[in-house]
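Readers should treat all values here as calculations from the given coordinates under stated rules, not as data from a laboratory. As the structure is a computational prediction, the values presented were derived from the model and not from experiment.
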Structure 1
Amino acid sequence: MNFFDVMSIFVITFAVVYGSYHIYLWIERRWAAKYIKADEFREGMRSAQVIDVREKDDFNAKHILGARNIPFSQFKQNLGQIRKDQPIYLCDDFMLVAGKAAGRLKRAGYKEIYILKGGLERWQGKVKTVKKGN
């Protein structure tokens, strides 16, 4: 085998593994949670636990009013703070981390899990922002 054959095999293998991983994540998100639009999210959030899974600095800069922050990096350790008897509304920037959090919640026995479709970027409701230096 020459160098180009080896590199071709490597690139193809990498593409297959990378693609498979993203397919797995997509399936996990679809299995674990229902995606809801911003208007549905806003209507149901008063009777749900609204959890922002972004890291603390991102949350502090801007978040949905009434949401609480449980960063995904600390999610496993803080599952006990989340009630199983209420719906869970998850949000982040682009739905990727929320999908992982939803999978973790589903595997832990949580039932009603929803993700804000489009993430915080599509949210038109009230937000709390903190300017740097405050």
Structure 2
Amino acid sequence: MTEESREPQRHTGFLLRRAQQKHVATWQSVISGDTTSVQYGVLAVLDRRPALAQKEICDELDLDRSTVADICSRMEKNGLLSRIQDRQDRRRNVLDLTPAGRAELARLRPLVEEVQDQLTQSLSSDELRLLRNLLAKILGD
């Protein structure tokens, strides 16, 4: 019996779930549970686009508002980001990285690269590029 005909291995969703499980396990072994991949995403987005509202972070990371609100509250409590009043619209608060948030991002970047290397070590650079393109296509990006 080939992989293409075995249940449930022949289903894309099953393989995506298994790949996500492998990502989480690799993340835990390389980075630990202190900072999640979603928290890293928030740090990276705020580094690239300072002074964003939570709604904009939701859009960037394709997460719901309650998830982002909870994550950002914890990150603010841990001193990684701050809420400041928007200069153009005083009714709006925006998030920005603190010096501790920038330091955490700098610490994480090489570790995230190591996670990626471990996850994709069996792929050639062309295969990795193809995988990313196909995943982006599935996601509609």
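When helix-only ellipticity at 222 nm (-39500 (n - 2.57) for each DSSP H run of 4 or more, over all residues; to 500) is computed for each of 1, 2, which one produces -20500?
The read-out comes from structure 2.
One of 1, 2 was used to compute relative contact order in percent (Cα under 8 Å, 6 or more apart), and the result was 23. Which label is that?
2
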